[in-house]
Structures are given as structure tokens and as C-alpha cells.
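So, here's a batch of structures to check.
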Structure I
Amino acid sequence: MARNKSKHRREDKRFRRQQRDRQLQEQDNVVLDSAATLTCAAETAADFASQCAHQQEEIQFDLSFLSLALEIWGERPEPATQPLRDALQALLQERQRHMHALEAFGTQLEQLADDPSLHIHLDPIERYQQLVRDRLFSAAPLQE
């Protein structure tokens, strides 16, 4: 029986070590990729343009859901639901404003990404790799 427990402990340790190694490899991949992107002006612009587009897609779904909520609660004109309708309407307007801002920033960033004069690289990349590692991963140590 003790032999089985010892075997299970070794397997658990090996499994945890493999998980930690995978996490470290994933962090290394993020650091290398992020530093490469963020040290090229054109790639930085393209990356953030892509983020703007992704957020617009997310907000578009939210707007559909929010509009549906307003439609449903708009059928209930009693005074008790007016604060809810007002809050939903204000949220809808804010989300639409955010969508328009993302669209404008996304367009600007796409234009910058396509500008050949903005193909500027920062060196040495190792400095920026360490900066990425420090900023993204130093506050959250890996679990062992």
C-alpha cells in the first residue's frame, strides 16, 4: 500500500512539473511574440487595430442583447420600470459611443500599420523581452 502512495506522489509531482514547464513555455512564447510585435511600430499599430476590430464585434453582440432588453422592458410602461429603462438606454448610448470610438481608432491604426515610413524597430529586443516579462508576469508567479 505504501508503495502505491509513493508511486502516486511521484506521478503527481511529475504531472505538476510538466504543467509548470508548459506554463513557462507558454509565458516564453507570449514574451517573445509580444516583444517582437511591440518593438515594431507598424506591427504595434496592426495589433491594436485588430484589437479594436475584435472589441467592435464583442460590442455589436452586446448592443443586440441590450436592444432586446430595451424592447422587452419598453412594453412595460409602468413607472416602477422607468429607472431600468433609463439605465439601459444610457448604457446603450455609451456602448454605441464606445463602438464609434473603436471604429475611429481602428481606422487610424490600420492606416498607420500600412504606412511604410512607420516600419521602425526598437533594439535591442532582449531589453523589451525582459520588460514584457516583468510587466505581464512578475505580479503573478506560477503555481507549483
Structure II
Amino acid sequence: MKLPSYRRIFKTDYAEQYQELVDKLAVSINYGFDTLYDALNQKLTFQENFLATIAEFNVTVNPSGNPSQKTQFKLSGNQTSVQGLIVINCFPANDANALPTSGIFISFNKSENFININNIKGLQPNVLYTLKVLALS
């Protein structure tokens, strides 16, 4: 549901004796409500507003789902914990017909501010994929 519009605070809506005070307060209050109104009307993004990391990396797995080489990415900003990884995009880098065989599940471990990929289920073996993941705190 989209929020209805809101009415800003104007000093002229108040008695003369309060207008100076309202004028000073209105700047902060109106700015705060503008920001909140915009945020709640579909202007929030994971990258700018949530403690999360969006990372993209290339990976090839063997038939067991283990990466053929060390695969990791760095957490962004102040993110110190990860509850899980959500794959938000996956495509084969070289063969458009080598689509994933099922939903993609990634097992990982965190080491300092890096996420190390241990295993990926759902990818065809020996195919180079580009994965974009969302690491949620």
C-alpha cells in the first residue's frame, strides 16, 4: 500500500506568538517526515539501508558441489555477522544452456570479514557460473 500524501508544517498555520518557534522546528520535522515518507514509499534498498552485502563472484563446482578453487568475498562496511546467503542471480558465464539444475543452496563459513564458500548445490559441475548473493546479518 502506498502512503497517502502528508501535509508539511507551516508557521502560518499557527498563532503569531508561536510562529517563530514553529518556523525553527518545522525545518527538522518536515525534513524528517520527507525522508520517512520517501523511505516508506518504495525508496529503500538493501545496499543503502540494510546491514547486508551484495557480492558477485565466479565459481565452478565439481560433481559434489565443492568449488574447484578457493571462493570467497569480503563483507561490506560494518557487517560483522551473516545469518545466511540468498542467491539473487545466477547465470552461466560461457554456456547459456547450462542452467542450474535446482534451487541453489550455498554452505559457507565466516572468517574475519570474509565469507568462504564451502559447497554449492544446484549448479551443473564443471561449468563456470556467475553468482550474485545477498549476505544478510
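Quick note: the coordinates plus some simple rules give every number you see, no bench work behind them. Computed from a predicted structure; not experimentally measured. Cβ atoms are built from the backbone, for glycine too; each structure is taken alone.
Of the structures labelled I, II, which one yields 2, 8, 11, 10, 10, 10, 10, 9, 9, 7, 6, 4, 2, 1, 0 when P(r) over Cα pairs in 5 Å bins from 0, in percent is computed from its coordinates? Checking each candidate, the match is I. If distance in nm of label points 7 Å out along Cα→Cβ at positions 36 and 124 is computed to be 2.0, which of I, II is the source? Label of the source structure: I. Each of I, II could give distance in nm of label points 7 Å out along Cα→Cβ at positions 100 and 116, but the derived value 2.4 comes from II. Taking helix-only ellipticity at 222 nm (-39500 (n - 2.57) for each DSSP H run of 4 or more, over all residues; to 500) from the coordinates of each of I, II, which one would give -29500? Clearly, the read-out refers to I.
With relative contact order in percent (Cα under 8 Å, 6 or more apart) derived from the coordinates and found to be 29, which of I, II does the value describe?
That value comes from structure II.
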